[in-house]
Structure P
Amino acid sequence: MADANDVFEKVTECLVEALGVEEDEVEMKASLTADLGAESIDFLDIVFRLEKAFDIKIPRGELFPESLLSSPEFVKDGKMTEQGLEELRKRLPYADLSDFEQDPNVAEIGNLFTVEMMVKYVEDKLAAKA
């Protein structure tokens, strides 16, 4: 199994190719949207590249659970409900939700998708596959 540095390096390669960013811009705490300029369409490309690079399968909505945002039980008045936050915690156990939980504005949800979150996700997938 690959170690954390190997995973980070491959994730970095995938992001450089998918987003056209420079390698030195890809840092663990970098947000895919705010720092690296990813848009929703880029997430499909990122998933595809991660699947190929690590020989894993990423079910739709597992890494980027966009379906949560269209559910009225999870979002009300532009904010995640407590039920929505609970579902987010279940679906994104590898994401740091501490800041988002303080102000769960759905417009800021993209900031949860960091390089570190992706590295942890891939590490979990690889561990489950081993």
Structure Q
Amino acid sequence: MARQFVVQLDNHPGELTRLIKAFEAFSIEIAHVACVGSGPLECLFVTTTDDDAARRVIKGLGHPFIEGEPLMVEVRDRPGAFGDVADRLARAGVSVTGVVKAGERPGFAEWAFCVDDVATARQALGQRAEDLVGVS
């Protein structure tokens, strides 16, 4: 499964473009992306088609980043469902280092969480190691 990179960028014009253009220069396709910024920093959450190349590009540009296996979680699309998942992870002592909404279908939303302890997160959410999505 592709890795999720959580990349810290300076929040000024062109910084995101510089990283995306570097991915393009190495033919790295972006599978999922989200970016938020506040104050002097912005944070990019990205999965690509080539983890090794993405890692080299991010390091080469000097951006601080963390990476992890995205934990796919499918929840009912209702108020409070996302909070329920976050609460279960917090009570289990799992730190969320990144999250992006990866998709949806009628009545359900799929989230890709990057966490510091995938095994504990799966246990907290009632997922088996072979499960890709779902919360029991």
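Quick note: the coordinates plus some simple rules give every number you see, no bench work behind them. Since this is a predicted model, take the numbers as computed values, not measurements. Cβ atoms are built from the backbone, for glycine too; each structure is taken alone.
Computed values, structure above
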| read-out | value |
| --- | --- |
| Comparison of P, Q by mean count of other Cβ atoms within 10 Å over residues 35-42 - largest value held by | P |
| Distance in nm of label points 7 Å out along Cα→Cβ at positions 43 and 99 from the coordinates reads 1.8; which among P, Q | P |
| For helix-only ellipticity at 222 nm (-39500 (n - 2.57) for each DSSP H run of 4 or more, over all residues; to 500) computed as -8500, the structure of P, Q it came from | Q |
| Identity of the structure behind 14.5 (criterion: mean count of other Cβ atoms within 10 Å over residues 3-10, calculated), options P, Q | P |
| Structure from which 12, 45, 33, 10, 0 was derived, P(r) over Cα pairs in 10 Å bins from 0, in percent, options P, Q | P |
| Relative contact order in percent (Cα under 8 Å, 6 or more apart) - structure with the largest value, from P, Q | P |
